[in-house]
Structure I
Amino acid sequence: MSQTFTDFLTLLFAMLSIVSIATAVLVAISMMTGDSFGLLRRLRPLTTEIAAAVALTAMGGSLYLSEVANYEPCNLCWVQRAFMYPSAILLVVSLVTKNRRWAGVAGILAFVGLPVSIFHRFEQANIIEGGVCSDSTPCSSKWINEFGFITIPTMAGFGFAAIAALVGASYWLSRRDSLAS
């Protein structure tokens with residue numbers, strides 16, 4: 001693939017990650033305000049679908065960047081993949097089987113993957129010295145730096161936040177509905 005196409009895709013992934021974090025923030029605010037604006041009620045039928053789309057896009061993007069664009073993943077990238085890839089698969093399984101428990105497990109994986117992304121981003125910004133990555137593939141490498149702050153761990157973190165928020169909102173709504181009846 002050409003570098004121009006890779007540049008286009010990284011810009012697209014960066015913009016999608018901004019949409020993801022905006023979604024996570026709006027969902028969190030809606031839960032904190034008791035869904036006073038009805039956002040969660042409107043999103044409810046699609047929370048798992050949107051979470052699956054985020055996870056599948058993140059998985060596909062990371063595979064493209066490493067396998068096609070030849071960006072070599074560092075150790076923390078592999079750890080983030082260990083949380084994102086199963087999340088994507090579990091969310092699809094949840095949709096196919098109509099079993100919300102699989103989505104719940106994916107939400108837990110995303111919730112645990114988020115601090116890894118945060119740690120990776122701090123290490124990438126040289127806030128944390130030493131780190132866990134090798135000299136050949138340092139965690140401080142920035143293969144992508146869109147808008148001056150969106151890097152691969154930033155995109156992963158935004159994706160994890162959106163998945164965790166959407167799955168959490170689905171469970172929050174179910175719990176609220178069961179208490180109301």
Structure II
Amino acid sequence: MPELRANNEKPNFDNNPKLIEAITEMRKNFSPDTQNKVINAALRCTYLVPATVEQSTELVADEDNHVDFQNKSKAKFILINNNKTKGTFFPAFTSKEEAEKLKADRKFQLFAMKFGDIATLTEQTQTVQGFVINPFHENLPFTQEMLSSIKATLIKARQERESASGSGITHTTNENVEE
């Protein structure tokens with residue numbers, strides 16, 4: 001399965017095992033702390049999202065009314081149904097091995113996407129309930145409501161950081177500190 005990027009960043013799957021560990025820990029000991037660790041890990045991951053890509057050719061006219069053929073590509077993301085909630089979700093996989101568990105009736109490609117990319121796609125698609133990480137193993141859903149709550153929390157935290165930096169409070173890192 002070829003892997004495509006949804007943006008220009010090079011996919012980085014290094015954080016994905018940390019997410020799996022955090023999910024396992026949360027399922028053993030569910031608490032606000034373990035739930036926050038899962039969310040924080042999920043925000044830092046790159047996922048593989050399956051889609052079919054359709055190619056078409058369109059006639060396009062320029063400002064001088066010269067007509068030219070242009071190839072257009074359109075991605076149609078694959079959806080899965082949750083039989084319990086009767087909802088539809090985008091599947092998001094943490095590895096190619098997890099993605100291979102998806103049995104689709106048509107050939108698909110995998111797009112490497114960050115959490116925010118998938119959240120935006122979900123937010124723009126009102127017919128889905130959310131997205132689900134590794135639906136055939138960890139089966140961790142992020143519903144539209146959860147994503148709205150996470151987004152609001154992140155916006156509030158950013159605003160607090162910005163207002164703190166405007167109040168004369170500074171922060172530093174130890175990146176350039178010699179030992």
Structure III
Amino acid sequence: MLRSLVLPLLFAVVLPWTAQAQQWSTYRPDGAGYSIDLPGKPTVESETTPSPGGPITSHSAEVDTGQAGFVSMYTVYPSGLTMEANTSLDAARDGMLEDGKSELRDEKKLMVSDAPARRVTLFDKESKVMIVNLMVFRHNTLYQSIYAAPSGQEDTETSRRFFDSFKLLDR
């Protein structure tokens with residue numbers, strides 16, 4: 001499910017590679033419990049998917065700079081579901097790899113504001129795009145900060161600013 005939602009967003013955001021000026025602003029969706037800086041005005045979407053435990057709602061904000069794609073996403077799971085953070089982070093990573101079109105290049109276990117986190121780097125074999133995903137799990141919410149760029153451009157001043165700006169906040 002995660003891959004089917006995220007990758008179409010990334011391909012739409014990353015291509016074509018036309019240049020645009022970047023004007024950074026802080027994105028802080030009401031009640032989401034986080035903020036992140038984005039290099040432009042985001043396109044915001046939400047999607048609710050039924051599950052045996054109740055509806056799962058994903059919210060995304062995406063920005064296309066022409067050189068790279070930025071997606072800030074959070075998924076709220078039903079409060080009745082008992083979810084262990086590392087199991088949830090593993091499932092999110094595995095979901096991005098499940099169709100075999102991406103290859104895991106790197107994975108780091110982290111803590112962000114005392115919440116378990118992962119930073120995974122994938123290479124999409126079809127589009128030849130590197131995808132870096134900072135995933136943080138807190139309570140019943142999975143937060144994702146996703147950066148997609150051509151191979152060799154996954155660690156830039158712009159990507160570092162994006163990832164470094166992610167902050168968990170009180171809801």
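Every number in this text was worked out from the coordinates using simple rules, so none of it is lab data. These figures come from a predicted structure and were not determined experimentally.
General remarks:
- Source structure (of I, II, III) for helix-only ellipticity at 222 nm (-39500 (n - 2.57) for each DSSP H run of 4 or more, over all residues; to 500), computed value -25000: I
- With respect to mean projected area of the Cα convex hull in nm², the largest value across structures I, II, III is given by II.
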